[in-house]
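Below, each structure is written out as structure tokens.
Computed from the coordinates by the stated procedures, all read-outs in this text should not be read as laboratory data. The structure displayed is predicted, hence computed values, not measured ones. Cβ atoms are built from the backbone, for glycine too; each structure is taken alone.
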Structure 1
Amino acid sequence: MFIQTEDTPNPQSLKFLPGQAVLGEGALGMDFPTMETAAAGSPLAALIFETDGVMGVYLGGDFITVTKSEAVEWVHIKPAILGAIADFLTTRMPVIAEGVSPTSNNPATALEDYEGEDRETVEQIIELIETRVRPAVAADGGDIVFKHYEPATGVVFLSMQGACAGCPSSTMTLKSGIENMLKHYVPEVVSVEAA
């Protein structure tokens, strides 16, 4: 199995492209920020965490983003990660643990929590994030997920995942890119904050 790698804007994260589905086309990504979350949700993520220096694993539709500790260099851990991914995917075992859904480790505020105009505002926010933001950040090995909207203050809370979590440019992306876009299309939005 040939697995390509791509750099991400986050120097501590690397995107692995195995040339086949990981979660599957159209699937929401799954973030595993700790070994414990990986052990409970994904045998593949748990296997990758066995490599010393791995600090986070994000599974996308057709890619895997691994975040490492600053104390280790990619040259030292990349071969072990490539081997773990190749070995696991050739077994054809399920990537996600039985009984776990792709949204179970990524809870967002339910749309049903909003009523009337607030619900319409949240629907617009979610649609913009799903159609314009998530595809762009997935190309960089990350994800941004809607968490909550506070109608009284106009603040939108988003969760940064994968390569976006801890990325030096994520604050600029959040404020300059996403906040400006949401404010343009949804006048009720005053600001965007990381959840």
Structure 2
Amino acid sequence: MIKNIIFDIGNVLADFRWKEFLQDRGFDEEMVARIAKASVLSPVWFELDRGKWTDEEILQGFVDADPEIEKELHLAFDNVEGMVTIRDYAIPWLQELKAKGLKVWYLSNFSRKAERDCKESLAFLPYMDGGILSYKEQLIKPDAAIYELLLERYGLVAEECVFLDDTLPNVEAAKALGIHGIHFTTKDQAERELREFGVN
């Protein structure tokens, strides 16, 4: 019997709109692609979510990847307000699941900087029963340790949980630990698959 729904945050409960964010900063398509290659699409981005590096070290990692655009990288990432924005359905959906007697949790690769600069994007957290933001534990998905930590911390039974994430390797890692998984694409698709798990 399913008792717990575990949510990823980015592109599930909130939009991780990095491309639009960079466009909002006034960069053209060519520069957006160049900035992205040095930052959000680089291995350094994982370190941002892991939380072991300082903001300064992260930014220097971006600059090291493309020194010619140091000014643009600072302009883009000194403040990331607007990069993550809450989805309209987030809070109502959580309330609906809780009204059915389910517990709702979060398990997200999320940075200290995003939590600070995009505070409004996490307005749903008070409606949840608990969870983990990766930077606080210095662990990131799909490392098995972060899933095990969630289960242990809250006394959850893997077989009683369904995990929703937009990144397939993260879902597969959860499944390997006995957690049911849904590769999230849309809310409607996720609700349809949740019904298959008996969540009506």
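Given -13000 as the derived value for helix-only ellipticity at 222 nm (-39500 (n - 2.57) for each DSSP H run of 4 or more, over all residues; to 500), which of the supplied structures 1, 2 does it correspond to?
On the way: 1: -8500; 2: -13000.
The value was obtained from structure 2.
Out of 1, 2, choose the structure whose coordinates give mean count of other Cβ atoms within 10 Å over residues 86-93 equal to 15.2 when calculated.
Details: 1: 12.6; 2: 15.2.
Label of the source structure: 2.
Taking distance in nm of label points 7 Å out along Cα→Cβ at positions 54 and 158 as the quantity of interest, name the structure among 1, 2 where it is greatest. Could you put the intermediate results ahead of the total?
Numbers: 1: 2.8; 2: 3.9.
Going through 1, 2 one by one, distance in nm of label points 7 Å out along Cα→Cβ at positions 54 and 158 is largest in 2.
Using mean count of other Cβ atoms within 10 Å over residues 62-69 for the comparison, can you identify which of 1, 2 gives the largest number? Show your work: numbers first, answer last.
On the way: 1: 23.1; 2: 16.4.
Structure 1 gives the largest value of mean count of other Cβ atoms within 10 Å over residues 62-69 among 1, 2.
One of 1, 2 was used to compute relative contact order in percent (Cα under 8 Å, 6 or more apart), and the result was 29. Which label is that?
Details: 1: 22; 2: 29.
Here the read-out was taken from 2.
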